[in-house]
Each structure stands twice: as structure tokens, then as C-alpha cells.
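FYI, it's all coordinate maths here, none of it is from the lab. Just so we're clear, the structure is a prediction, and the values are computed from it rather than from any experiment. Cβ atoms are built from the backbone, for glycine too; each structure is taken alone.
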Structure P
Amino acid sequence: MQRLISFIRKYDFTIFLFILFLLIYIWPLLSIAGLNNPESLFIYLFLTWSILIIILFLLNRISVKETIAEEKNRRNSSHDV
């Protein structure tokens with residue numbers, strides 16, 4: 001789990017996510033996928049947008065938890081001196 005978290009924290013991973021979701025939303029890919037009727041297009045956009053929001057939420061949670069842990073470690077080390 002720690003290995004996955006360290007991979008997610010890297011700047012390259014956020015660039016990868018940006019490019020991935022940029023490619024998911026470009027018009028030629030939407031037309032190749034056969035999303036010609038409005039209902040399927042709406043479902044596709046809704047699901048991909050939801051996945052993006054969930055990923056960003058999880059990235060934020062990981063970042064906040066690690067920041068809190070670092071602050072606790074810093075406080076504990078300053079009390080030990």
C-alpha cells in the first residue's frame with residue numbers, strides 16, 4: 001500500500017491523469033466510441049467525470065493524511081529534545 005501511495009504522490013502521476021482524461025474527452029474519441037445518441041453520451045460523460053472527481057478526492061485524502069502524520073512526527077521530535 002505504501003508503494004502505491006508513493007507512486008500516486010509523484011508529479012508524473014498527476015500529469016498522466018491530466019493527459020488520460022484529456023484524451024478521454026476529445027471529440028474524435030467520443031465519435032469513435034459510437035456515442036452518437038445523447039443518452040449514451042450523457043452517461044459516458046457523467047461516469048468519466050465521476051471517476052475523475054473520485055480520483056481527485058482520493059489524491060487529496062492521501063495528501064492530507066500524510067501532511068497530518070508529518071506534523072505529528074515533527075511535534076513529537078521537537079518535544080523529545
Structure Q
Amino acid sequence: MRGTIQVSYYLDAEVVGETLEFVSQSSHNESAIAFDYTISVSGEIINQYGVKEFFLSMKEHHHDESLMFALDEGKIELYLE
């Protein structure tokens with residue numbers, strides 16, 4: 001049986017790491033994990049496709065929640081080991 005766990009934008013990086021480590025150590029080797037994240041937004045990517053819309057949507061629908069976890073572009077590999 002396969003299970004699913006979601007790691008949220010609303011956890012800080014340390015907790016994300018701890019969560020993924022826990023899953024790695026305590027789940028069956030055929031388990032899968034869905035990992036949703038956003039990349040860190042800097043001035044240079046704000047105009048890329050969908051970036052402004054994403055942040056406007058987050059601000060509108062989740063105005064009382066701040067994003068605590070984002071990855072620098074190209075750094076997802078650090079969490080996939």
C-alpha cells in the first residue's frame with residue numbers, strides 16, 4: 001500500500017528537512033512522496049511566467065499566512081537524496 005505525505009510551504013527549512021528525513025527512515029522503500037514547493041523569488045524572476053500571479057493569488061487567498069519555505073532555483077536536488 002502506498003501512502004502520501006505533503007510538505008507545506010508553511011514549514012521552515014529545518015522542519016522540512018526533518019520531515020523528509022523521518023519519512024526516509026521510517027517508510028517502506030517503495031513509498032512515494034509528493035513534494036510541493038516554490039522557488040525563492042528575486043527581482044530577476046518576478047516577471048517570469050506565472051510568478052506574479054502566484055504571489056497575488058497567495059496574497060489574496062492566504063493573506064494571513066506567510067510562506068516560510070522556498071528553494072533557490074535549481075536546488076531541489078538537495079532534498080531528493
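Of the structures labelled P, Q, one was used to calculate helix-only ellipticity at 222 nm (-39500 (n - 2.57) for each DSSP H run of 4 or more, over all residues; to 500), giving -30000. Name it. Computed on structure P.
Between structures P, Q, where is distance in nm of label points 7 Å out along Cα→Cβ at positions 14 and 38 highest?
P
Quick check: 3, 12, 16, 16, 13, 11, 10, 7, 4, 3, 2, 2, 1, 0 is what I get for P(r) over Cα pairs in 5 Å bins from 0, in percent, calculated from one of P, Q. Which structure matches? Going through each structure in turn, the value belongs to P.
Hey, FRET efficiency 1/(1 + (r/R0)^6) of positions 22 and 70 (r between Cβ atoms, R0 = 30 Å, to 0.05) derived from one of P, Q reads 0.90; which structure? Only structure Q yields this read-out.
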